[in-house]
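S.K.: Just below sit the structures, each encoded as structure tokens.
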Structure 1
Amino acid sequence: MVPFAGFEMPVQYAGILKEHDAVRRRAGLFDLSHMGQFRLRGENVARWADTLTINAVATMKPLQARYNIFCSRGGGAHDDTIFYRLEDDWLLVVNAANAEKMWQHLQQHRPADGVTLENRHGRDALIAIQGPRSLAMLQPHADVDLASLRYYFSTRGLVNGVPAIIARTGYTGEDGFELFVDGSEASALWNALLRDHRAEGLEPCGLGARDVLRLEAGMPLYGHELTEAITPVQAGLTWAIKFDKPEFLGKDALQRQLERDEFPRIVGLILEGRAPAREGYQVWFDGRVAGSVRSGSVAPAIGNRNIATALVEREAAADGTRLAVEIRGTKHDATVVPMPFYKRAK
């Protein structure tokens, strides 16, 4: 257990490799109750949120979920988030380390009318079940048809008798569900899922396995591939930027950056040898330092190869470029590769 954003969080239960294997082959259970949860209500929520975010909010369908990023006027990322459009309100899930910052950001920009905000951080819980067996394990506990729930959509239902928002979302690269419940109900629900499915291979999973899984799947982690100084353009998330929106915070800066195309950018690396890359290690290209590692890990899903993300200058970023990562004074060969490193079979 380690302190993280005001919570005591599990790094691992039975071990990172065992938990990783469970998620890739069967299913893993994650306690994500540290994530910030805000409820937004009012007739102007969608229109207002569209002025603060790079992706579209107003075009979301009822019960749809959508990845989004809040940027500063200079284009840096305040946070990457998930919006959920519910029947009569909205749920915004933010990173735990940014929960207070994002709450203040929303309060600062809230219009005089048409939008109300409620901070549920630390009051509502979030339990995720992820993996190819997650549907089969969760369905007996739910009173709604989970097979018909589309990816990045949500519904309301009872899970083991507990009222929940059930979303087909996740952060592992696998199929799975996220369950939003009142904090007072979370322990009993967690225990019931483990009790009934431990024999089928369901494993509780910690932060360590989650980080390896998301890195294999090429998903950014705030503070690493996205920061106040690393924009969505640099992070390769241009697909999420809706430049056709009339205006949003950071739009002009992101457009200028994209047009000039002179910026350092996030790339995926596969390293030769067994030494893992770690955040901050220098990346070399053509005899000079061209950037630094942002995340690194052994990747069990692709034969235990060493993978990493790095922020490198444009000239060093093309797929197939040969680089080197300096690890404890020794340069190890690395190759720029497209992400994700791992993609699940449909």
Structure 2
Amino acid sequence: MHLTDRFGVGGLELGILKIVNGLDDSRVVSSVCSFRPGDPLALRPGVKLFKLNGRKGNDPSLVVDLCRLLRRERPHVVHTHQWGTLLEGAVAARLAGVPRLVHGEHGTLDVRRRNVWAQRVLWRRVDRMLSVSSRLAERMARDIGFPLSRITVIRNGLDLDRFQPREDKAAAKLALGIEPNTLLIGTVGRTVPVKDHATFLRAVGLLQSTGTRCSVVIAGTGPLLEETRQLARSLDLHDVRMLGTRDDVDAVLSAFDIFVLSSLSEGLSNTIQEAMASGLPVVATQVGGADELVVDGQTGILVPPADPGALADALVTLVRDVERRNLFGRAGHARAKSNFGLRRMLHEYEDMYLGLGASKTWIPRH
């Protein structure tokens, strides 16, 4: 059973969705428990979704409700994700007598002093600690004080049949209302502070000040959606389109000429993987596991975070060199095809769950 704060659109949640929808249910039966209500993602038949009614922040009542649920459902493994489910999930799992506890980190660590201490204590009591990238594992060891040797890295994977280069880029642009010969620079990600869309838009402003005409697409929604729109207007940018949440991210990416990710923090970006698999050159901030995905100067360009000038310079380089854009795109697709497949990720999770689940029986505690 996977525990998540909410089960809506987001990188962590989509990662869970890939796991539970992709695993062979004749070997691993999966379920998801959301601590708070909301619009859930689409689970395949056979994967149960449980919804609790927890309050914002740490909520002791969740421990009671979750403990009851675990005693009823009797999972062999409980998998908590990020700080948001660690405390209540770990306590409830131990009280209920769940045999094995797995915890995974996906990107932004909670480094508030009290929570660092709590994580250091709780992480040492789980059966397997996971990270989605080597860079994040190094941060976990450095910032939380947890042994690096005890962290297992399982990198995200993606559906390579869905995300791949498409020949008809003109039609994809027209579907977004953009003329086929227009240079299109875009990003995919929720409008939240950590994605730092402001740096992206300011870099576009610098690019357009050189005389470059381009359209900009931002696919995603969130609490900063209107603020992001207002910033685009205040910068007087040419043709910025806010698409909101899209179920057809593969189709949206196929319209892009350049993909940008300007995040301040990441674990291992799903959208960078998807862009590379789609044959796009990538400009990304060098945070988290970005350098485990993008080979700087071969599949894209890595720049410092929160630096509009550096991001603009990278965009100018690719805008002026179509041949380099195409070369980066082809190399990125080949790298994604070789390294980022969903099947590889699912095999690693399946092996881990089966190994843990087979080693201990479920003994309820009363």
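S.K.: Taking Rg/Rh (Cα atoms, Kirkwood Rh), for residues 114-217 alone as the criterion, which structure among 1, 2 has the greatest value?
M.R.: The structure with the largest value is 2.
S.K.: Compute FRET efficiency 1/(1 + (r/R0)^6) of positions 170 and 266 (r between Cβ atoms, R0 = 30 Å, to 0.05) for each of 1, 2 and report the one that scores greatest.
M.R.: Largest value of FRET efficiency 1/(1 + (r/R0)^6) of positions 170 and 266 (r between Cβ atoms, R0 = 30 Å, to 0.05): 1.
S.K.: Hey, another quick one. Identify the structure, out of 1, 2, from whose coordinates helix-only ellipticity at 222 nm (-39500 (n - 2.57) for each DSSP H run of 4 or more, over all residues; to 500) was calculated to give -5500.
M.R.: 1
S.K.: If you work out distance in nm of label points 7 Å out along Cα→Cβ at positions 2 and 162 for 1, 2, which one comes out largest?
M.R.: 1
S.K.: So FRET efficiency 1/(1 + (r/R0)^6) of positions 74 and 290 (r between Cβ atoms, R0 = 25 Å, to 0.05), computed for just one structure, reads 0.60; which one of 1, 2 is that?
M.R.: Source structure: 1.
Coordinate-derived values only; no laboratory data. Not measured: the values here are computed from a predicted model. Cβ atoms are built from the backbone, for glycine too; each structure is taken alone.
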